[in-house]
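Please treat every number below as a calculation from the coordinates, not as lab data. The shown structure was predicted, so the numbers you read here are calculated from the model rather than taken from an experiment. Cβ atoms are built from the backbone, for glycine too; each structure is taken alone.
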Structure P
Amino acid sequence: MARTAKKETILTPEEKLAQALVPEVEQIYLVPENWCWTYLGCISDIIMGQSPDGAATTDDPSFMPLIGGAADMGDLYPKATRYTKVPTKISKTGDIILCIRATLGRPIYSDKEYCLGRGVAAIRSDTNVKEFIRLGLKCFEQYLYDNAAGTTFAQVSSPVLKKMPFPIAPLAEQQRIVDRIESLFAKLDEAKEKAQTVVDGYEDRKAAILHKAFTGELTAEWRDRHGLLHNEWRKKRLDEFAEIVSGFAFSSSDFKETNCVPCIKITNVGVGEFNGNDYEYLPAEYLSKYERFNVKRNDILISLTRSYIASGLKVCIYPDDGMALLNQRVALIRNCNIKYAFYYLTSESVLNYVKEKSKTTNQPNLSIKDLCSLTIPVPTKHEQLEIAVLLDSLLDREKQAKEAAEQVIDQIDAMKKAILARAFRGELGTNDPADESAEELLKRVL
């Protein structure tokens, strides 16, 4: 007996609209009366990415660029570094590309055709203001995280994207919202750029201040007032200016699990800061047994292994009142003007010296001999004190300026989120109740 073909249900426009509207109980918040809540899948086509064959991936830019995930996303357009000879899913110019794996959200525009890998999807909508949709996706990034699956990597599925609630404003209001956001963001971006300039210039300003300090320029007026001459400065080896002690090679059997005496290792020495969260401990009696290697408050510590990283030389001042013991490949410096010596060790000239003397490039090592041979400019003790006091003040001021600028940047990012949240609640003061209802727009889309 032949089976009868299943009759396709044809919905009326009213029924289609009813299915496309988010029920009131599922709406995330209230919107103006001439807006409506719908689903992302009702106002756009969603093209889920699919990873192409690995063998077809190439560095040859004559093939189609591949967008695999967040690493290939720029601020507004993709930044592809890989290409594929056999594209799978493809975005079109004007599509919105969205991260849907690991890092979620970050919507940008497709400025040409791209192969969409597994970590992204394209959102295609020709009936709404595209920037309104993109900004809305930025506003609802948390929704993606809240509804993602996966334990190792968060992954957003096609059904989740399609059923994502989305507030739609009348078409004219969409454009007004976009224009208002762009105007507000432009002012915030200008302020952020100025703050970022302060942050980015911190190291250069610090280096310039230190250079002036150790060439005598910083205290030139002070010397004039005190009848001193710059030619009274002398160059000395560091081991002539201060006491230098290289750490002892404690064996692994010396270390105890109980909190006895902290042992300072290279991991405790950071760039300008001491890290006291990674201690190993030695027996208390070792303080007297290895008295030469006792570390006291305000000793300068310098790492001889991995002696510098990108942000500078690994040198700091020991801040604790309790004594510790010095492990191998760390040196301490004491019996001098500590602040003066510390600031000199953080200067660019010392970093360049250490780079030159380091034995390897993968793991820079400084020998104790080279540390001792380092020359340091030495003014009178009174001028050393004056330089240290001035550097305390000037560098603290620069640090405060940098931290204030960083706080401004954080505040601007928070303000942008707040503006987006208000925009998609209809609270920017741009809504015109006389506009045609968004439901009419949604009917035409359907």
Structure Q
Amino acid sequence: MSVGKAQSVPVKLSSVDPITRFNIRSESIYSGLCGVYMALAILAAPVVAVTSVGANPLELTVLVAAFPVGVFFGPLWAGLGRRIGMQRLVTTMGILASIPLFLVAIIDESWQFTLLVCLSQVCYSGMKMGQSSLYSLLYPKAIRGQVLGLLTFWNFVAMVPSILIAGWLLDASREMFRILYPLAGLFGTLACWFFHAMKIPDADLLSSRKRTIRHNLARVNSILAEDRQYRLFQLAFFLSGSAFFMSTHVVLLLVSERFEFSAFELTLWLTVVPQLILAVSSPIWGRILDSSGIVRTRFFLALVQTASLICYWAGIVGYRVELIVLGSAFLGMTNGGGQLTWALASTHFAPATQDVPFYNGIHFVLNGVRGLLLPWVGSLLWVFLGPGAVFAAIITSSSSIPIIIRAMRHERDPLPDPIRSPRAG
């Protein structure tokens, strides 16, 4: 495999061809509409379950674990996308993810809400698979980071106000969820229309109806056995993600115990501020990624994430509010770049466009493992160690730094640009 340093001067988005500009506009609208969907179907769902439908602890646990479980279907979504086309996979799974939300309006029991929202989240994981698999065809490598930064910006700019408005309406009436969730389903359906309108060149490169399950498993095994740099990157990524899932809910619990924050202040400093900084910093991380490469970007992110956890831990044990706020700011910066590297990892490392779905399958399964198991590890550490659970997350995060340094030594060149027709330029 060829390796090299992925350093270049970022190209301005205004200089790209008309087809790419059209796709950027369409997917930006798609991302904004999906932000409204995600605000309710994923982020606000646990709060709604507890405050509006009276879900029990078991139902709440199932609800929180639904999206990580859906990610486990990554290889299945990849195979389906190769058969029906990745663009059709996104639109089909998007419609299937929206339908259960319309039914929330007529539920009577908490288990019905849990079931419908879980079904929606599992289908949404198929949307993410198809969307991230198409980046290598949609956008030239020189602007890929900038495009993902812009898409992430619109996604979270729509998401944060949606969460705040939903919280305000639910405070006014707990029955508002019967209106909010069908509205989220409507936004999800509209998003599919804009994604369907996108013009994807050479989409048949990701299509194959002849490959068997045995062939797909053999290709996955060969990737894991032969692609050493991808293994290093995924190990570092896994450790960073593990630190996040170990600590997020523990920090919330410890801060609520040790500080006299109101519910609004907890939401503001530990949820809203990180997401706002995520949105603002994403375009900046996009330019860093385009100029420095994905592996070096992960190195910077590992440093910022470790700094975030150190601030949280020091703020909790020292009762310093300003360190909690600084930790949230660093967390938002970390997540801003993390969204980009999460979406582009498979596109960067796959040696050919046809291999992107295989790399995505591996990527999704590993993310599902950490998202499903590590919150429990964090909770156990919190029970036995208290603030020591956050310190354990610091160790986990910092352990990813030497691994990503090893991967930086031979950073691979990204996939070549998508083919553009002469008229497109």
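Say we calculate distance in nm of label points 7 Å out along Cα→Cβ at positions 113 and 193 for every structure; which of P, Q gives the highest result? For this comparison of distance in nm of label points 7 Å out along Cα→Cβ at positions 113 and 193, the top structure is P. Each of the structures P, Q was assessed by relative contact order in percent (Cα under 8 Å, 6 or more apart); the largest value belongs to Q.
With respect to volume of the Cα convex hull per residue in Å³, the largest value across structures P, Q is given by P. Mean count of other Cβ atoms within 10 Å over residues 73-80 was computed and gave 14.8; which structure, P, Q, did it come from? Matching structure: P. P, Q: which one has helix-only ellipticity at 222 nm (-39500 (n - 2.57) for each DSSP H run of 4 or more, over all residues; to 500), as calculated, at -11500? Source structure: P.
Can you tell which of P, Q yields 2.4 when distance in nm of label points 7 Å out along Cα→Cβ at positions 129 and 161 is derived from it? So the calculation was done on P. When FRET efficiency 1/(1 + (r/R0)^6) of positions 49 and 345 (r between Cβ atoms, R0 = 41 Å, to 0.05) is calculated for each of the structures P, Q, the largest result comes from Q.
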